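Structures follow.
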Structure 1
Amino acid sequence: MADESQSKDEDNTSNFQKVQQTQAQLEAIEKEIRENQPLTSELKPIATLKAVYNGDDNAKFFVSGVDYLSTLYQSTRMTRGDGSCYYRSFLYSLSEHLMKNEAELTRITKYVKESNSAVINVGGYDEMAIDIFYEAIVEFFEELPKMTPEKLHEELTQENATSDYCTWYLRVLTATFLKSDPSRFLPYLEDGYMDIATYCQTQIEPMGKECTMVSVLALAEAFQVRVQIEYLDGRPFEDKLTRHEFGPEESLTKLSLLYRPGHYDVLYATA
């Protein structure tokens, strides 16, 4: 019995050490990402993307995909690959469009300011728990008319500040929209989720969780904007990359984003 007990203790110690080692490795990766990837980059030429794939014999369709993108878009703005890249790209692109369209800025600011009622009553979130994030995103949109492009970039590149607060509230708005019509969205959930609430709790609310297609659709419809996504995924293509569009076709605000496996960035069309 003593030997059996000792063996169990050794197994538990070994498992604990493995967990600690894994956690340390994850923290090291996160630290490296923070140090080498800003939350949002400066504008970069589309051709910059080629550098990611040059020299890789298995990446010829990525390279030709970049060539195709260069016929439609002049630049990109890269976001940190931390699991929140879609929400950050959406927020940045949306903000730039709203700075040029007063009517749309007024409409969306009104939506955001009035959203806390649905977030509490439909989303089921505690008012005190969301208040700091709600206040941050409302203040951000209210201050947007006063911002220059440089100030916007500064605001959305600061660590542990506006970008993170607004990004999490975008997750809350996404979840709330899904919960507002569960019978519509439930069939599209992956991994066999049986209810919307559990899906939102595990796949949307955590900051490190990547945005899925159903979340892309929900956020676009919640804001009533059109989101166009070019798919640079390395698959063979003939004359153009796959493109998917979400949200109302008639929307005055149209965002262009780039998808690469597991990641999103902002695209800027050629003038």
Structure 2
Amino acid sequence: MQNVLERKSIKNIDFNCDLAQSFGIYKNSSETRLLDYVSSVNISCGFHAGDPLTIKDALLEAKEKNVVVGAHIGFDDIQGFGYRKMDLASDELEALVMYQVGALMTFAKAYHMEIEHVRPHGAMYRQAAEDLETSKIIAKAIRKCSKWLVYYGATGENLAIAGEEENIQVCHEVHLEKIYDENGNIDFGARDLENTQISIQRLKDLLAHSQVTNNAGGKTVVRADSIHFSNKLSNAKELIIQAREIVEPLPYNYKNAQKSGWVD
């Protein structure tokens, strides 16, 4: 895929974060600190995190802030917060995805809201990035829920192929704190960077040239539709505030509306 990608500037990009990452009495008090700065959010669906009341509150907070809402799906792993790999049969994984997406879609409709995208979490996110068949199963399940949903995933060839073969829109996601390999895939074994100055320079490189830093010390051209900001990072709020000074984020679907002529 790298051979067909060109260095080019990026004018519109989505800023994204997760919500409803709590469960019962176990609260993530910091998760809403990024809500004022993003253009889209992913709401947990109860499998890796998110009890019904937490999900309801997250939906209403997102509605109040007028940000695009998506389903944050994961493996059935509350104890491990969805970070433990699970070896599921194809029909099991498909059903797992559809169950979570369908639940959040129905929940959202009760508050006159629409779910516009789906993003895997944790071990499912990594497995989809590294294994094409997993990504295709997820894409197929999402499309069965609605052909209008967008599949958010780690930028790379697997996401592109899954979207094309399953006939579903995909959103290529980049992380400023992560290191990539020379093929433009996340190096999941590398430690996340928590240096705002370096991350902001990475953002500038991404916007100017569609490039990310790779583990060989160079730059790799990638597709970038969205930047995910993780609440786990100690500098998350500082980083996103400075990032907003460089570029005003727009939801992924806004770019599609531009291309179709619906907006200027």
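Laboratory data are not the source of any read-out in this text; all were calculated from the coordinates shown. On a predicted model such as this, the values are computed, not experimentally measured, just so you know. Cβ atoms are built from the backbone, for glycine too; each structure is taken alone.
Remarks
- With Cα extents along the principal axes in Å, for residues 49-152 alone derived as 37, 32, 19, matching label from 1, 2: 2
- Answer label among 1, 2 for the case where semi-axes √(5λ) of the Cα gyration tensor in Å, calculated from the coordinates, equals 33, 27, 20: 1
- Identity of the structure behind -17000 (criterion: helix-only ellipticity at 222 nm (-39500 (n - 2.57) for each DSSP H run of 4 or more, over all residues; to 500), calculated), options 1, 2: 1
- Between structures 1, 2, the calculation of distance in nm of label points 7 Å out along Cα→Cβ at positions 65 and 121 yields its largest number for 1.
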